[in-house]
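We did not get these values from a lab; they are worked out from the coordinates using the rules stated. Please read all numbers here as calculations on a predicted model, not as lab measurements. Cβ atoms are built from the backbone, for glycine too; each structure is taken alone.
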Structure I
Amino acid sequence: MDRQQEFVLRTIEERDVRFVRLWFTDVVGSLKSVALAPAEVEGAFEEGLGFDGSSIEGLARVFESDMLAQPDPATFQILPWRGETEATSRMFCDILTPDGEPSAADPRNVLKRNLAKAADMGFTCYTHPEIEFYLLKSQHPGPDGSPVPVDEGGYFDHVPGGVAQDFRRTAVTMLESVGISVEFSHHEAGPGQNEIDLRYADALQTADNIMTFRTVIKEVALQQGTYATFMPKPFTAHPGSGMHTHFSLFEGDTNAFYEAGAEFQLSETARQFMAGILKHAPEFTAVTNQFVNSYKRLWGGGEAPSYLSWGHNNRSALVRVPLYKPGKGQSARIEYRGIDSAANPYLAYAVLLGAGLKGIEEGYQLPAAAEDDIWSLSSAERRAMGHDPLPASLHEAIRTMEDSELMPQILGEKVFEHFLRNKRAEWQDYRLQVTPYELQRNLGIL
């Protein structure tokens, strides 16, 4: 038994932990949980915990249903919102087949596999997400059919006595207590909209942190009598919720994206990584923007990027290179602004990393930076400058992903197929709906 496993078993005993929750995600990133008695944890470390994978979206077909959940001791944390009496902890799991092999259908394994490929190329991948969400008075819409936000604040607003302020303070404290470091938090542009930015960590830890983050945010909201949603665009008239993520690759202790004296201090590696992301972005948009509602955010104005472009500090660009600070070469990074807050973080980071690595492997050339506000250009101007659009709907994103050669390589055939099957079913359900918009617009005149 390794040292981390011994630490977990000792902590369970010393803290009188009564329940150990094993967490993992399905193919669309829904958190799954099974509670284990403390006496069973040692056996789960050694052999995994058996469960029926055919009931979990994307994990197994019915005739190969037996799966094993193997807890990762490095992710052990006490869950503070469960209280001190009958303490509850959690660990993330890797999903294995009955013969102990990593499951090809496990999203966490997809990311681990792509990080291993990066490591073979000499790179460690670090990420830093900025996660937006709306805080609502309840889960139920108001009289006009729209959600009801907890306040009418705007960007960086300090709302005296505001619900969101107390909420953020409690949430940040709780996040820190489960080992998630927060860089800063503030009110975002929409009413009741908030943003909390997590500190840099390696991509696997970040993805685990995002899954925990969503749970913490929802638990704190419920405790305070409100409701938190990561829905990409809950309001027609207000901005959507994104999950802009900063990426950097390190070779040992050296930032591989930094080159002193180069344009924007960006190395050739960084430029090829960005070129890979831009070239393949339409193919992976179904993963980074996986719901019908995601495209209301992408094409709904605000700061959501919807064209293939990059820029230095240009907030309308899909990929942004943040302002360089003298003497801070280690912080050289790029920011991908297309992901929304409802994405499966394991798959989203896998496709972005995989596309970037492809750019490095093949030596892709980065197109010219966008200087203008891309939204203000005409369609003809955007076309002339090579700013092609991202898919305009989930249907278009599915079609583009289906035609991709790279996505099955990055995701593995199994996840690729299961993911597309799930998304096709969602699009089919949506396509059949008669919406309030159609009834309001047409019923009285047609």
Structure II
Amino acid sequence: MSKFKIVLGLVVFSLFFMIVADYPNTITLELGVFSGSNWGVPSGESYKIIDGAIERFEKKYPGVKVEYESGIMKSDYSSWLSDKIVKGKQPDVFMVLDDDFNTLSSIGALANLDSYMTHDQKFSKNDYYSSVLKAGTYSNNQYALPYECDPTLMFVNKTLLQKCHIDMPDNDWTLDDFYSICKKVSQYSQCYGCYDYSWLDSVYGYGTQVFNEKGTKCFIDQSSVKSAIEFYRKLNNLNKGHLVTSEEFDKGLVAFSPLSLSVYRTYKPYPWRVKKYSTFEWDCLKMPTVSKNKGSAQVSTLLMGMSAKSYHKSQAWYLLKELCHDTTTQQSLTQYSQGISPLKEVAQSQTIIDMLDEEGGQVNMSLLNQALLGARNREKFKKYDSAMTLIDTNMSKIIYSSDDFDLAIIELQKQVNKYLNE
């Protein structure tokens, strides 16, 4: 009996050892990514960044494999991810589009990352630009990390300014400077001050906000927001009812237009610059603000999150870090993509500074640092998108209407507040 027990014990131990030894090799993490650029510009290197990160990750964690489905276009990605979630098969780690974040957070699809961030000694929130890290927060909890960001800059048609005998403004320019130049340009036949500058750009420029953080109150009747909208209205009046078109902008008839860093980095260097904006000399500045010390501009952020239903959350957290927090991955991303890393160490590194210098133009680390330190993200609450649609629909009527401005703003605020609290 004792021999039998010994043999049986050895067999059980051997099986246990085999299971334990083989267990790490059974872990497969699924990664959800899409092909191409998040910013709508030409890009063929998105998988190069991802593949490099996976290779490094699998070397660090030899018992874990990472798989992803290739060929998913950004335009199809939200539907693809939604279908996965409905079927209970969402990836362990996945890209989160800016437009989808509020919904995914509110329905519980994303894991709360607060405890992982707190207990991981090799992770610090201070490594990120705080404005960009905030893009992944919902109800004061972190549900995603920034993978790549794309700050808004101001396109400047230098050729048109020269034609109008106007000096290029410096990088500390204000909204008053912006208006003054637009007014001068508009005095020339078939020339216009700006294109695609929105009332929300003006709100950011004034350093104010449209909603409270919880999304229960709208502030468009607040004095600072009203001032921003009035500025936008005054700016539009320079065009005397004419709606400036993208065609006029492309022809070089417009002095200014908000432009993302990704567009700048794509179309400023050769060879893409010969395909667009090649008929005039142009460059970029940071967005104008109400004063040199107040105001901001919007930043778009591509996020990555972890599934709340992942069976391997520890490994998924390490993969998320490899993509969003590892300096090698982030350096590669800035090199092969068109945005910029949300990590301060990478964005301010000499390698990136040299890269921007090689691309030419006025955008340098000082300008980007200013843009990212003062950047603003869209508010994070469930009804944000629909509330903004409601405001946008009515705002165009208010801007171009001869009706009482103050009364129209009050009525719109009442309408939005009612919707927010339904």
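Some points to look at:
- helix-only ellipticity at 222 nm (-39500 (n - 2.57) for each DSSP H run of 4 or more, over all residues; to 500) from the coordinates reads -14000; which among I, II: II
- Structure with the greatest value (metric distance in nm of label points 7 Å out along Cα→Cβ at positions 47 and 175, set I, II): II
- Given 15 for relative contact order in percent (Cα under 8 Å, 6 or more apart), calculated: source structure among I, II: I
- Highest-scoring entry among I, II, by Rg/Rh (Cα atoms, Kirkwood Rh), for residues 111-150 alone, is I.
- Value 1.31, calculated as Cα Rg over 2.2 N^0.38 Å, for residues 255-366 alone, assigned to which of I, II: II
- Structure (I, II) behind the derived value 2.0 of distance in nm of label points 7 Å out along Cα→Cβ at positions 279 and 391: I
- If Cα extents along the principal axes in Å is computed and equals 104, 53, 35, the structure in I, II: II
- Parent structure of the calculated result 20.8, given that mean count of other Cβ atoms within 10 Å over residues 31-38 is the read-out and I, II the choices: II
- Which entry (I, II) yields the derived value 9.3 for mean projected area of the Cα convex hull in nm², for residues 247-318 alone: II
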